[in-house]
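Alright, structures below, take your time with them.
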Structure I
Amino acid sequence: MILLKKIFKKYGDKEILRDIDLTINSGEVTFIVGTSGAGKTTLLNIIGGLDKPTSGTVIFDGQNIQDDLISYRAKNIGFVFQDYNLISGLSVTQNVEIATSFSGTKKDAEGIRSEIVALGISDPEQNVETLSGGEKQRVAVIRSICKDADIIIADEPTGNLDSSNADLVLELLHSLKTDKHIIIVSHDMEKANKYADRIITLSDGNIISDETLQPNKPIVHSKPDILKIELSGNKPSFFSVFMTLGKNSVMLRKGKILSIVLVIALAITSLATVINLNQSGNDLLRNVNVNYLENDLVNLYYRSTPNTGFMEMPFTNKEIQWIQSNYDINEHVPLYLNITNEWLFNAAERTANVCLKQININDFFKERVMSNEIDGRFLTDENEIIIAADVAQQLFDENCIGKEVSLHDGRGNSIRMTIVGINYTRNPFDEIYSFVSTDKIKEWLSSRITTTIFEYQELSTYYTEIQRVITGGGLKGSMKAVDNTEELLYGKMPDSSDKIVISSGLLSNMLSSFEIDNNYTQDQVITGEISHDDINKVFAKKLALNYNGLFEVYVSGIYVSNDSEMRFTNELIQEMLKVDPIAIDIYVSNPDKVPTIKDSVNANAAFEAITQLETLKNNVSMQTRFFSIALILLGIVLLMISVAMLSSFSKIAVLERKEEVAIIKSLGANDYSVLSILLFDSAVIALLSFLLALLLFTVLQFALPYILPNVNVLNFRFPFLLLLLISLVFTFLTLIQTVLSLRKLVKKTPAELFAQ
């Protein structure tokens, strides 16, 4: 039994139903009649749960249907509409199966087909839009039968049918009345009088008459066997309904979907290309910055110190250890050749100027050096060299790889190396580096020092501050080791490594260096006639010995010899033979910290730090960041345009599917189910867009080297994970935006959707 209590319905300021009290019993056919605008359809919608009353309650089997309208529509209501309200694109069987899925009724597909055939529809798999009006209406009745609805509501079910089909549908409805509520809205009083057990007349929202007709009137049913069919089985799952409705929507809109898939795939491909090119560009610029501009390089040196020339002060092991412990560096290279020295390359009788880059032979420099345009290979031992292309051109007439070249200092000291590569890359100073092992340079300098240490030495005044060098001062002469056979005139033999002895001949020529009166003759010096005070001046003066490092020494004695010479202890000579670097290149782990490290060294160390091409590096870095930001912004714009396009498509598709949404909601679909079905199109579009983007990128990757021959420099890779990530982000943003835009529409009642 259906009980309506004080039903009042108002749309805006217009009252549609006024205080309707009504009881509808099962087992009877109830016709609701009245003029247009009387409120018949509104009353039917409220009884069927398609709409809510403004006030009042509807009770069915003792329960207020407002407590759960969705379950009420799904399990208890079967609708037969004037416009049929079948889902286009689906077969008869599929339309019926959807209803049984939402109702939870167990009807197998074969049983449904039997029922369809029993009602005169020969092909259950025929699409509903190809049926006649009478067949469509019979399908609507079959839908109600198969979901085993307790209440069948028909709104003008014969309005679009001829008389014969109208009678057939009404006979069918009448045949179902046992234990069911059959409620029919009609304007045809002749049909009402023929098939109704009860006629309720509405006018201006009020019931003006409620007439019960002759019960159990004889009506011949043209399809009596329909009631004898016993149907059972498994209900279709929601997933099958979801897939059925989703595929149907895609097929009905395949033209629009394919066009938007193409646009979105192009957007995804473009964005992936932008990001990929940006990353590849960053890799290239990082390679340029690090390997070419060397923006991770800090050069450490003593610019100028007392008693030494420009950039000649050597570094001690202690200083090198301090550098390694205080700064995060990947590599350090001790440098032994001063950039101000004039070295030359020599082959046969030809010479060429030198632009030398001292490196270590390891993987760090192999990757770095070979990123240049190199013909040949990297160094594998200290006796090899990668020579500059301009040097190779000056020294050789043909390919010089495998030949030997000499590096010499112009004073007869040279070293021979085998050429294993030719470097064609010009550095930012418009020079081309020749790469040599720094250990080989150290070995060579050690050999040179060993052969030249005894030839000539010079002692000068030891300064504590940088001063202008006064030419002509100092003690100059050859050097020998102390052999303890010296005949001393003054003082004593050296007892420590900072003590030396000099010859009387050297002293007589250099008295002015010790601020001694120059009137002493050489004979007076040799015969020991220099005063005690003047000799003490000689012994007290601190002298600077600047040879392969700076040493402070004192004269402890003067021995007899007419030659201009000096003699050192073996300990001092061994110290002089040590080869220490005059500069250090450090390659820091994080190039961004180079300015900080440079400032830290200059603030805390005795030596200095410089970074080459600092302004150029900053400009390149700034332009790189600008380029990256511009590309990323372009990609984001493409992404947002694509999301907006898909969201707009979803809204348009929903507008086109309002009737379908109203139908499935009237069949008992909840808001979540409806939203899931509506999002199927978006999910398909996202998947197809991703697959098409993969295809487009494959084509692009194949074609790009032909379009842009230099793109291989960018290491243009296939970014499968990037495409997938962009597609997932794109899908997520689209679904979120679509859900937010559709939630109000999904929450509308079926009656509102049908009205729209």
Structure II
Amino acid sequence: MSKMYTRDQSVWTFNSRMMLSLLLVGLMGQSLFAARADQTLLDNQVQWQADGTITATYYQAEAVGGVTGNYWPNLSHFESIGQTFRCAGPILAAVQLGIEDIGYRGLNPEGPCPQITVQLHRDGPKGPIVASHVYPARKAPRDLHLIVDQPSDPDTVWYLKIIAAEQGEEPSRLALNATWNDSYSAGSMYLNDRISHGDLHMRIHTKITQTARRPGPVTLWATPLTQRVWLEPDRTIDLLLSDDPASPVKLSSAGHEAVSMQWVATPAPDFSIQRVDVSIEPYVDDQGNRIETSACRIENLRYLQNFKRGNTNKVLYPDPLAPQAFMQIKDYPSKYERTNVGFVVTVQVPDQQPAGKYHSQVTFTINESLKVTRSIELEVYDFSLPKQTHTRTGLFTDLSNNPLDVHLSMVDDLADFRITQGMPFQWNETTLLRRNNFDEKGYAQARGQQVQQSLVQTIELLHKRGLEVTSIVAPWADSYRWYRNQEPEQAWKRMQEFWQVFYPILEEQGVLDEVYARMIDEVEGDELPRIRQLAKLYREYAPRIQLMVTAIGTPDREMLSRAVGIADIWSPSSRYFARAIDFYQERLEAGEQVWPYIHDHAFLQTDQAGPRMFFWMLQRYGAQGATYFSIRRGRTVHTWFGLEQHTDTWPGDGDLYFDPPKDSGQPLWHSLRLHLIRDGIEDREYFWLMNQMLDQLKERGGPQPQTIKLVAQANQSLQDIVWGLTSFDHAPESLRSAREHVARAVEALSRELDGN
């Protein structure tokens, strides 16, 4: 009998809260679930023996409904609300409505909450009840859940039913979080036991037991950026066990594309990691072609404590990336005696890199002596992505008010992620004018030669990097002064002066069709006619500048139609884009543009794959761009090895960059979500290439039948992994397969174009 690691007992047992990660399950050629939930509900049990044998019972949460709610059926209006679903098993452990700690809760009561009963039926609505729980009046949690612990398989149809006790003449509003579109392919929402439109937000917890060997004091494993790596080893045990250490970690990329992977060191229970240093060897193929290590970037994965309006539940989300290839564990808080240590390693494949399979090796040096290695196999496809980026990005930035060299450095860094700097000026005009109380000195500086030159140099740099100047150029401060009747005549005159200065520069630089002017933010209803007056001035003095109308918070067609004629670019939130998709499709057909807000996909509490899959959604629905209100807004205070965030928004929202530690001399830290956004933008370039080449071949009378089949597979893969405007399959194997289908279609089209 082998010796086991002990802590007062013969078996080292981990019993703490785990990450309920989503591994989307296939059914009848189509995945079942819509989004991942990093949700804590059940305890994870792990036994780790001295010979490296791991026996783990863990839970995975398969989610229905998408990343954001846009529909809230009122339980007070129905005898019951339900949802059919399937669970591949082997054990259906629990069912839960809602996502903990964010606005998309399962139950949203207004007023006293009555008694609520949650039931689970096997074999659909008329099947037997196998589990039930009654929440007494005023005791129902906002995240309703039901422990089930029943065997399940992909063919079993389950039905969750929620019933509220009868109330008085004025019942409380008992809204359940749901999606308007039918995002879930393996079930439906029911109202009064009748099929209805949409799907409930719910998490289906599956129980899995697995045994595997991971010998040695440290296990080195890898996982895609779409998977969340928590600090606690037991919370990521499913990710560790799913990675086979005997096989190389496989990556794929086109030329002129960046590809990243998370690498994680997990110590055995009796081993203490004090320091980790990471290195990577050049990528080399059988013909001797190389990708040098200078094309690789190593960043240490850090953690962000979630704050909202000064409050926190102390959840630490992995997101900030320190620009360093080492980590000293002495900086960890004392309570974290044994943790995962993660790094993000990115390789920028050069343009026109010869196709083939390249091999490399990553080495983790632990405590300056122990070396742990893993091999890598990178397949480089036989094409390169275009230098130009075809997805427009209206990511409003709070990165101005810097010396010109710092400003241009940030423009260049964002361009590494195929993102345009949202403010093309060295200084933020609004901040500058307010600071000077809108006096002549402030206007002279805001319209002066230095600011004009910063605009020209920003344009030149963006074009050099292959990006359109999708930046905001507008007299925003005076727009608001006029709108709010604060010296409106003077504000009107100053807006005219702004365009008289900058419109000729934009015209000379050839970017009138690239920049845009953002109207007063989030205006609707009776206020829109006044915005129409503002748009008239813009069109008179800047006739070719596109006008953006942002986030009209309604799906009502009549209300939205009031902005027709103002908007060249529509920027709705994801939830209202989903509710009013027919309206926005009409605007696209009319030649206008739609850039939905990426907010809900980028919250740290929502699906980690969201920032990437958002762009697959844009591709499916034909939207041209993405809007985000800020990439660096939150105020951060460094504490230990991570960051503590103080902001009035959801954790991570408005923060794609983080301030470096004081006096460290480091540049702004990237976020992991910034990498995911770049990955999504580059995924869209695959589709752009495919469609461009297909059009070229059609002009020649092609393509060949086999190539047509590959293109059809690529287009079907898009349909298979994007089910709605907020719903998608993010399982790594599903995304990898879909992306490969598009890559093979591009390769085939390219061969035909070259006559091969």
Structure III
Amino acid sequence: MINRTQHSRKVKNFISSVVVLLMSLQIVSAQIVQPKSNINWPSFMSQHDLIWEELPLQWNEGAFVGNGQIGMMVYVNQKDNNITFHIGRQDVTEHRKAPDKKSSIGVFGASGFNDFTRFDIGKMNLKPIGKILSCSIRQNLWDAEIVAHFVTDSGAIDLVASCPYNNNVNVVEVSSTEKKSGAKSYQWSFKPGRAFPPRMITKGDSSAKYVRNPEPRLFEKEGYNFCEQTLTAGGDYATVWKEQEGAKPNSSVFYMTIANEIPAAKQSANKGKQYIDEVMKGGLDKAKTANRNWWHTFYQKSFLSIPDAKMESFYWIQLYKMATCSRPDAPAVDLFGPYFRISTWPFHWWNLNIQLAYWPVYASNHLELGENYITIVDDNFETLLKRHQDKALGDFAWAMHNYYWQFSYAGDWKSLKEKWLPKAEKIAQAYQSKLIRNASGKLEIVPLGSPEYKGFETFPNTNYNHAILRWLLNTLITVNDKTNAGSKDVAVWKQTLTDLSPYPVDANGLMIGSNQPVDMSHRHFSHLLGLYPLFQLNPDNKEDKDLVVKSVKHWHQIENGKALAGYSFTGASLLYTSLGMGNEALDIMHQFLGDSIRKSRILTNTFYVESGGKNPVIETPLSGAAGVIDFLLQSWKNKIRIFPAMPVDWKEASFDQLRAEGGFLVSAARKEGKTQWVQVKSLAGEPCVVKVNDWTNMISSDKSIRITKTAVPGEFVVALKKGQQVTLVPALSTTPLVLAPVKNNKKYFNAYGVKKGQQIKGNQFWAE
């Protein structure tokens, strides 16, 4: 037996050891500090610059700069031997059904093909003396500038092209070594685009009743050149340009802009002159410095790095592209942004395109780029709902999911209550007229469209509308409960969900509708929205997961995928990452980036085209950027998921200040196949559940923040208050926490731009 003295000594020793352990825990915990950033931003971004080794010979190969409203695509026209600057401005559209506005998009009955179509502004051409032979071009992402060197048989021309963010002016600095007696060795000229519906150009002028807009008026005044385009509906827009002599011989600075003061008349030309005067008066150096500072700040709002150099570059180029296409005070992004060219689809499309274009905005922590999406819905809601109220109701209802995401990622329940909820209620009311009760008492959905399946045919119980309606009603209930909105239809919503018939399925998985299997190759993944992005099917549920896996495989394999397009691949990647299937998602993304996408093509400048290269469609590569994020961070079903779909070969990755739903900023690093640390900041004080698949324990840098382990492996409840930030690790360690880029193989840096032998064979544009 142990005597009392021995027992007392053992108790004291035990207490001492516990005290020592607690002290050591506190000491080590105190060493869990803010991760140290080891990112050399200029160097990191430079490895993603697009580099041209061959001449870009058409729009599909060009370099591009923009400020979210105006921009230009730069390439070479060998036939006319000039350097082409194809310029554009997003809000230059027809407005003949709304003479008092810039666009008639908000008028019911107006057609995007004729009544609010985009117009091609035109091309500014720089013509040298000699024949253009070769080039070296670098699209500098960090500074948002194009730096180009063109070799001619008479010398060389050097260019720096930019579009300062705070000035609606495209700027080209030119220096030439070509020689011409008594004059500059290069000349500028402008070829106006046509204020004529592009659809009539691509499909033929089938409307004898169409009243054409007047021809543009070109004139010179006070050293400025103008191209004024009057519209039949009233008002005008104008292209304005001016060349300023450079500091060196045979050099100059060329300013060009597009002003659009519609519906006012005879004001655009003067406004364009003001744009240029403001830059010249303030000094070009000041404008360029401000532009660089804006872009440097923009990039550093978030960060990610993955062990795939080409895909990493693709991501950062899309982030750059989105910011050149979207800003709060400009129109919502259509299929082009400021890089418009003649196309069959010259306006916004709501059955997939506008939704996908904005997908990278939310998790990348750039909600400012989504503000104009809110504006287009707010300004035109009643018309858009009326325009879609029949067989295309699902299209506009789906568009409200992006609207929801904008505020959900901000943790902004006030806006969800005041802005999203009333609109969603009206759409839910519209759906009530689309429901019929069957003999079993279940609610079925009347025949509606499932985008583009067999054209514009309709099908009963489309999975597209089943998923959207479920999401809409479930979210209405959640927002109503969370905000105490007191909606009168809550009981109706709940009963509708209870009575709604099941998703139509067959041996191949999810069907198009209850009478239509997926029996042919089809590019849209509309029948799969129940998983991504709506998560009405739960990837954590084995039955749901098996159903979606079967459905995705069948969708891509049927008829050898002959009708699949680019977004069929980015969509499939997002579906696979949602399922935690990183290897499959990576394979799909490699197919997409490797140009194995059949009828459509991802270009060497990362734009994407269909119809033999003639129709650009900007949403596809942008949705691919969202797919990259989803390997690293996902947030659905009220959980923040860290590295949820890592491919087996991705042993390292890092990200910083990405966003999760609920208003969280999240950072993390992975090394040697293990998650090293996670950092979470709560911006809204929402409940925080963090899931790290390879962790069995979680230790906090702040002992006042309570962490509770749930019954789900790798899942922890972190009690964060609004404004609090915490760093989390799986075990006590003295190893410094570092945020750094993955060390990729330099061989794969600067993968984009036209490389040797990559020029497109044949011209891919509509005859103008």
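No value in this document is a laboratory result; all are computed from the given coordinates. Computed from a predicted model, the values in this text were never measured in an experiment. Cβ atoms are built from the backbone, for glycine too; each structure is taken alone.
Assign the value 0.99, calculated as Cα Rg over 2.2 N^0.38 Å, to the correct structure from I, II, III.
II
Source structure of the calculated read-out (distance in nm of label points 7 Å out along Cα→Cβ at positions 511 and 663, 4.5) within I, II, III: III.
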